[in-house]
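Next up: the structures, one after another.
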Structure I
Amino acid sequence: MPVVLVPTAYRGPTQGQAEIPVEGTTVLACLEAVEVKFAGFLSQVLDARGEVHGFVKLFVNSNPIPSTALSMELAAGDRLEVLAAIAGG
């Protein structure tokens, strides 16, 4: 079962959970599985068109993947990390 790693800034909807095991075989299916468990999570990662927000980066097993790789297959034990770029000023 893949695990989605949620950055601190996005843990409001996940009630503070940082690692969420999910049933899913693709990057998108895993993100959607988190949304099913924790409503409000997916809109932090994807925009209204279903594309990854420009300030979000995705990693699988610590390797960056393109934002267009939502259909990438994941295996049991894979770790999908969502990284949120935080800007300040």
Structure II
Amino acid sequence: MVVAFENAELRGDRIAFLHTEVLEGNEGKGYARTLVEEILAEARRRGLGVLPYCSYVAKVIRDKPDAYLDLVPGDARAEFDLPA
């Protein structure tokens, strides 16, 4: 059963996360955070830089910078209001 999904686009050695959505009736159960943490872990396994155009993905990175900030290339962090 699908409860949440992420729209993403591969751009060379970077992956742009565009939109995270939780299907109606599944909100507030932690599915979005679980999904985002899993996709960030997969980006790390694949050696991809992360471009968090999705505000929720950026929020997860801001909430746990020690775990995820290094995934966002330094030259892209200002665009997403992330620390250098």
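Each reported figure results from applying straightforward, stated rules to the coordinates on display, with no laboratory input. As the structure is a prediction and not an experimental result, all values here were calculated from the model. Cβ atoms are built from the backbone, for glycine too; each structure is taken alone.
Listing for the model above:
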{"item": "With Cα extents along the principal axes in Å derived as 40, 27, 25, matching label from I, II", "result": "I"}
{"item": "For distance in nm of label points 7 Å out along Cα→Cβ at positions 1 and 41 computed as 1.2, the structure of I, II it came from", "result": "I"}
{"item": "helix-only ellipticity at 222 nm (-39500 (n - 2.57) for each DSSP H run of 4 or more, over all residues; to 500) derived as -10000 - corresponding label from I, II", "result": "II"}
{"item": "If relative contact order in percent (Cα under 8 Å, 6 or more apart) is computed and equals 37, the structure in I, II", "result": "I"}
